[in-house]
Structure 1
Amino acid sequence: MKKILIQVVLIAISAFIAFQIYKTVEQPMLYKKAKKVRYDAVVAKLKDVRKAELAFKSVNGQFTGSWDTLITFVADDSLPLVRRIGSLTDSMVDAGWTEAKALKKGLIIRDTIYIGVQDSLFKAKGFNPNDLAVVPNCKDQRFQLGATIITTGSGVKVPVFEAKCHNNQYLEELKGDYEQFIINDNEAARVNNKFPGLKVGSVTEANNNAGNWE
């Protein structure tokens, strides 16, 4: 009986050691893999948001902090595209011809056509403008979107925008198994004075619309 009891204790100890090894070695690797899938999906979506915001600014002169406005723009608005046919030849340049003169003579063509924003920027089959606002792999979670105009140190007014989501949002599905890892990621960001999540652009500084993953 004593021998059986010792065996049971040894088995329990072995199971405990195996679990600790899993926690310290295997579990972090599984978390990293699961996180990367969600990380990549969010980065891809934020790049689409940036593309839409830049197109909106090219037409309207500023960014928008409204999802309704941005989504409507992508779904219904158009972008101007200059159609260019022909160019000045070397002999024309040597003769002092300008593009305006060549246009007037009908030797080259420059005119503007309009292409739908969605057709121009988002050609993927099944693309839905409404999905721009939605954080991938989340339940009814939207990116936070903002836009403003800031004044740089040299006195220049610069339109800026920002779209972001917290780690707790895009890693929501992982909280059951990896909550402590997410907490650790948030704390590491706090210690390094960084945003604990993924974002593109900034409403506090002119950062050339960069993503914090770049």
Structure 2
Amino acid sequence: MHSYLQRAKEIIEAEAKALLEIPLDDGFERAINIIYECKGKVITTGMGKAGNIALKIAGTLSSTGTPAAFLHPGEAAHGDLGLLAPGDVIIAFSTSGKTREVIEMLQLAHHFGIDKIIGVTSHPDSAIHELSNVVINMGQISEPCSLGLTPTSSTTVMMALGDAIALVLMEKKKFTKEQYGLRHHGGYLGQKAKEKMTCTMSQNS
């Protein structure tokens, strides 16, 4: 049992190390400005595990004042590409930067008036780099999987970068608890937001 605990600790430490070594640069800042100035919606995309992260980030963006939707690149090839509209911004998540379905989607995006694409990848010299206006570099990542294949450290880095984008934008927009409550009226977080709204209304009356 002890060896399992040690192995778990090694995996967690590997993921933490990957987070600490993200080479944040002006690409992140440029991405924030592009999304902030977006006149449409933010479209997140990714395939496989990266797609799961992209879906979560779309939800976080929407709940913090930046309208967003996830577009599955596989389904995009079968009609869902129609979600795109002029003024939208795409954030494409792909560790390799070579995911065929994502690349095909980005290649077709300009037909729908999309001229702003942000790539999130560990390989800035990849095909996604060529198709993106801005690239957020995830850094060189080693997966702690014994096979060196299972996306874990890479998806942890994607999640952190997506969360950082959402929260920086939220602060840049001066997004309030009242605004949060309007978008998240259910559950525990919704209750907390309502308490804040009720308190504010009482103080103003």
Structure 3
Amino acid sequence: MSSEVVLSSGNNGRPRERADAARNRARVLAAAEQLFALAGGAAGVTMEDIARAAGVGRATLYRRYPDPTSIAQALLDSHEAELQGRIMTGPPPLGPGAPPADRLAAFYRAMTELLERHLHLVLGAETGRARFRTGVYSFWRRHVEVLLQSGPPPHPSALVDALMAPLAPEVYEYQRKVRGLTPEQIAEALALLAGRVLVAGR
């Protein structure tokens, strides 16, 4: 059967992924992640490349994903969702309970770690204007804005995007590959920025 979902009365009538569709999805994501890593991002990878590597037909691939960028975003979703959970309910300083400057520094460190591990995916899904259209960017942005509202900056909404700018994947790639900075150096510099913005003036 070609349908990817079936309805189950035991699941409140909501669509449930078929077992064969779940296997195909896992094969597609695994193949795409390898190709993106080799190519340094999704830009140099075609849907035909992914279908061939995953051993699925192009129709199967296009039924779920319109382009390589959407596949890169799907791969990122699980990693970013885990970090969101740590921010909302995890232990401090990343989670609630620490001073705003410490939480912002911890957020910067966590994002640096995510970029280091998954840069090839982020470059495929969250570059340029596409970055601002993702739901996760809105989450990160709101988190930083709330921390700023707890500190001395007089206009948090005007400052938040400047504090998000260092986390652009193109910036991180430039720092690592062109300037030769280590992840630890980048995280320490951002922690210094967090302290200057949220501690200064108290």
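Name the one structure among 1, 2, 3 that FRET efficiency 1/(1 + (r/R0)^6) of positions 28 and 180 (r between Cβ atoms, R0 = 25 Å, to 0.05) of 1.00 was derived from.
Numbers: 1: 1.00; 2: 0.60; 3: 0.10.
Matching structure: 1.
Can you say which of 1, 2, 3 returns 1.9 when distance in nm of label points 7 Å out along Cα→Cβ at positions 68 and 84 is computed?
2
Assuming 1.61 is Cα Rg over 2.2 N^0.38 Å as calculated from a single structure, say which of 1, 2, 3 it is. Don't jump to the answer; show the numbers that get you there.
Numbers: 1: 1.61; 2: 1.12; 3: 1.19.
Going through each structure in turn, the value belongs to 1.
We did not get these values from a lab; they are worked out from the coordinates using the rules stated. Here the structure is a predicted model, which is why all the values come from computation and not from measurement. Cβ atoms are built from the backbone, for glycine too; each structure is taken alone.
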